[in-house]
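Every read-out reported here was derived from the displayed coordinates using simple, explicitly stated rules and does not represent laboratory data. Values in this document were obtained by computation on a predicted structure and should not be read as measured data. Cβ atoms are built from the backbone, for glycine too; each structure is taken alone.
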Structure 1
Amino acid sequence: MAIAAPLPGYTYEAKRRNLTGNGICVVTVDIATGTVTNATMFQSTGSALLDKLTIQTFKSWRFKPGTVSQVRVPISYE
């Protein structure tokens, strides 16, 4: 389904603050183009910084047109 799906990087600030967590991001996709129109945290990682990083990264994903309209993506920072 995904044709471009970079993973979020673990930023220097997150490492320095020793942030960890697991969450689920819901990605909404324009079915005609395969571009992501929205990304929100269904389940927070417990860190606003990690949630923001996750949302920003998943908004850059691209999917094969006509395949999906919404995807739940689990994410883990350890």
Structure 2
Amino acid sequence: MPTISVPMSKDGSQFDPITCRRLRGYRVGTKKRSWNILDFSEAVAALKVMSEPRWWRPNQKGDWGLVTGVSWTAGI
């Protein structure tokens, strides 16, 4: 499987295909305007065109929250 670039937030969490997946796919966008994307590659493509990539992911307690990417790193 080829390596792709994924956004990383300031807390070090990455847009990950396992932990960021919800029942309806990957949630990306802002609090006021977000949407679900079923396919991981399509979600990454959507994040790449955002001025600030934003996605929802669970924190250490398992609560879902919105984070903003500050850099890009090699993902899976």
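For the reader, a short list of remarks on this structure follows.
- A value of 13.6 for mean count of other Cβ atoms within 10 Å over residues 34-41, calculated from one of 1, 2, originates in structure 2.
- Cα extents along the principal axes in Å derived as 30, 24, 24 - corresponding label from 1, 2: 2
- Which entry (1, 2) yields the derived value 45 for relative contact order in percent (Cα under 8 Å, 6 or more apart): 1
- Each of structures 1, 2 was scored by distance in nm of label points 7 Å out along Cα→Cβ at positions 10 and 50; the highest score is held by 2.
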